[in-house]
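What follows is a group of structures, each given as structure tokens.
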Structure 1
Amino acid sequence: MELLAHPVRMRIVHALRGRELTTGQLCELLPDVSKAMVYRHVEALAAGEVLAVASERRVRGAVERTYRLHNSTIETEDLTVDDYRRGFDLALATLLAEFTAYLDRDGVDPTADLVGFRQHAIWLSRAELAEFMADLREVIVPRLAQEPTADRSRYLVSPIVFPAEE
């Protein structure tokens, strides 16, 4: 959790979800972040085994590495309330950084891009909540495997679910 406690590192993790990229490609995807910072954070994530080297090749005497996410998971039953708090703070900071980077692009058009954010309060039993979460997974998971194409734009989807005060 501590290793991921930086918005740029989380943006790198988001960028690598479902694909393999070089550090140079990550720099292109994060134009608002200096190349030195991207390289530094990629190095830290690789050293912490969040990222794995998918391949290496020689380019003009240097080694170019292609990275992917390491196949590991966090056991949620081991997380404390403070871990959840830090994780949520990080998720919000990352979401804010991604949204700010989007808004700072030239020619941005939130209406044309179908940008939306809503918050709804819904009443659910434990069984209904489990069914709701399964429905979300059923809708989202197949789309995670979709490859980039000329007619596809990358969107971030951030479902946040927790019980609210009545």
Structure 2
Amino acid sequence: MHKDTKHAQSAALREQVEDLTALVLVEYSRLTVAESEELRGKFREAGCTYRVFKNSVIRYAVTGTSHEPITPLLKGVSGLAYNADDPGAPARVAREYAKTNDKLRLKGAVVEGQMLAGDNAGKLADMPGPREIKAKLLMLFKTPATRMVQVMQAAPRDFLRVLNAKKKKDEAAA
């Protein structure tokens, strides 16, 4: 590959990844074309971008950014995956695919300038996505209102129970 082409690719990649929270590196070896297409499809379904670059292109692209700590992992065959909306999505896809195919492994990740190598990159996959976070936040907002309604309904309900008990007692005595 010509040096000018590498620099052009790395400049384009830098623009794409510069403002991202996280990048994930995967190592794939001996993947067939069908397996590679299946992996790309899984990344696409999760809304992730997955591309294979020469390590030098990735190295040039992350130099001087918060993703620079990932450069020691740029050895061998590397695929780069990222998602602007859900930083944990690429790691989840890679981990799930690696469970069924031993030709792929999660090499590492960088999250806000912190490198997570090997098994630690799996922690990124455990991070909840934006949908889960929004659902939990909604539940937190909803809980006090629900409890307040329950408390407000308790007094009239309990009062009716006391009246019914008194009525039954009076009927039994009569």
Structure 3
Amino acid sequence: MADDGSRKTSLTHLNDDGSAHMVDVSQKSVTVRTASAQAVLITTEEVTRLLAADDLPKSDALSTARIAGIMAAKKTPELVPLCHPLPISKVSVEVQLDAPAPGNALITAEVRTTGRTGVEMEALTAASVAALTLYDMIKAVDRSAVITDQQVLAKSGGRSGTWVRRAV
């Protein structure tokens, strides 16, 4: 991989013989670390109206999605094999209807810990599972919904400092 200044040229989750392993973070400093991530559910304006009115056959989809996202952040090391278990101190999951466009739902998750490694994977997992939960809640009224734009938005803490995704 070429080094364009934004990506590392070596993969830290591979040891010298190329085998996957969990990175040793014992020498890293304990700092407050945060990360935010998003996912977008593309549906219809009618479905976002049903979500806002809490008028879906499966009931309160927005609260269910928020709770699922919080639970997912806490379970990330069980889902992602090389992810370190962390003492999560905060998880927030927000759903903004009709954003970034009418008929869409923008799911944003923020995760915080005080530890030796970051929480990007936990934030991505929270946003993704919240989006999956919304999909599950609306599939009876919109089978063509799509989940897209899953990405880390920002991270802070640790040796690499603060990183924020540049707007495209």
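When distance in nm of label points 7 Å out along Cα→Cβ at positions 19 and 139 is calculated for each of structures 1, 2, 3, structure 3 comes out greatest.
Each of 1, 2, 3 could give helix-only ellipticity at 222 nm (-39500 (n - 2.57) for each DSSP H run of 4 or more, over all residues; to 500), but the derived value -9000 comes from 3. Upon calculation of Cα extents along the principal axes in Å from the atomic coordinates, which of the structures 1, 2, 3 produces 62, 42, 26? Structure of origin is 1.
Read-outs: derived from the displayed coordinates by stated rules, not from any lab. Note that the structure is a prediction, hence the values are computed from the model and not measured. Cβ atoms are built from the backbone, for glycine too; each structure is taken alone.
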